[in-house]
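Each in C-alpha cells, the structures are laid out below.
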Structure I
C-alpha cells in the first residue's frame with residue numbers, strides 16, 4: 001500500500017547528499033560520453049528514434065547504437081536509484097533534487113543541487129529553483145508518523 005511521499009527532516013535529506021553526489025557524478029560522466037556519440041550518429045533525432053521508437057541504427061553504426069542504449073540505460077537507472085531514496089529528481093542537467101518536508105505544517109520541498117555540500121534551501125511545492133529560500137531560521141520537519 002502506498003502511503004504517499006516520504007517527508008524528510010533536513011538531517012535525513014543531508015544523510016543522502018553523499019549518495020546523491022555519487023549518482024550525479026556518474027550521470028555527468030555518462031552524459032559526457034553520450035553527447036559526442038549522439039552527434040557522431042547524426043544528432044538527437046536519430047538517437048531519439050533509436051531509444052524511444054526502436055529505430056534502426058545508421059548503417060555500420062550498430063555498435064554505437066548499442067552503446068547509446070547502454071549509456072541511456074545507465075542514466076535511467078541512476079534516476080530510478082535516486083527516486084527510490086524518496087526524493088525527486090527535478091532537473092537532471094542541473095542536478096536538482098527535491099525532498100518533501102513540512103514548514104509550519106505545510107508541505108514544502110527541501111532543495112539540493114549537485115555540487116552543494118548540504119541541503120540548505122527550501123521552496124514551496126508550486127515554486128521551483130528560482131523560489132529557493134535559505135533554511136536558516138526556518139523549522140522544517142518530516143511528517144509525524
Structure II
C-alpha cells in the first residue's frame with residue numbers, strides 16, 4: 001500500500017511513503033523503460049528531453065534505493081506519471097515474455113502491486129494541480145507541462 005500526500009502550497013507535488021522494495025522496484029522499472037524506449041539509433045530533440053527526464057528519475061530513485069530503507073519520496077505530478085507508466089510497462093512487457101530474469105524475480109511482484117496505487121496517486125496529483133487553475137484559464141502545452149513539473 002502506498003500513502004501519498006499532495007504537498008500544501010505545491011499541488012503538483014506528492015510525498016509518497018515507499019518501502020525500500022517499492023523504491024527499488026520503481027527504480028528498476030524506470031531503468032528498464034529507459035533502455036526499451038531509447039534503443040533508437042537516432043533521437044529527436046523530444047527524445048533527448050524525455051531521456052533526460054527518465055534518467056533524472058532513475059538517478060533519484062536509485063539514490064533512495066541505495067539507502068535500503070523506507071523513505072518518503074517527493075514526486076512532481078510529471079515524475080509520478082513517468083514512474084507509474086514505467087512500472088505498468090514493465091509488468092505488461094513481462095507478461096508478454098516467457099523469460100524470467102533475476103531482476104524480475106527480485107522486483108516483479110512489488111512492481112505489479114504498485115500499478116494501481118501509483119496510477120491513483122498520479123491522478124490525484126494531476127487533479128490537484130488542475131484545481132489550482134483560475135476558472136476558465138486555458139493552458140497551452142508548455143504551460144500544462146510546467147504545471148505538471150510544479151513550476
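Values quoted throughout were computed directly from the atomic coordinates according to the rules given, and no laboratory measurement underlies them. It should be emphasised that the depicted structure is a prediction, and the values quoted were computed from it without experimental measurement. Cβ atoms are built from the backbone, for glycine too; each structure is taken alone.
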- Item | Which entry (I, II) yields the derived value -14500 for helix-only ellipticity at 222 nm (-39500 (n - 2.57) for each DSSP H run of 4 or more, over all residues; to 500) | I
- If you work out relative contact order in percent (Cα under 8 Å, 6 or more apart) for I, II, which one comes out largest? II
- Test item: log10 I(q)/I(0) by the Debye sum over Cα atoms at q = 0.11 Å⁻¹ calculated as -0.44, pick one of I, II: II
- Message: As an exercise: FRET efficiency 1/(1 + (r/R0)^6) of positions 47 and 71 (r between Cβ atoms, R0 = 35 Å, to 0.05), calculated from one structure in I, II, equals 1.00. Which structure is it?
- Response: I
- Of the structures I, II, the one that 4.0 was derived from, the read-out being distance in nm of label points 7 Å out along Cα→Cβ at positions 55 and 119: I
- Among the shown structures I, II, from which was the value -0.73 of log10 I(q)/I(0) by the Debye sum over Cα atoms at q = 0.17 Å⁻¹, for residues 39-110 alone calculated? I
- Query: With distance in nm of label points 7 Å out along Cα→Cβ at positions 103 and 127 derived from the coordinates and found to be 3.3, which of I, II does the value describe?
  - Reply: II
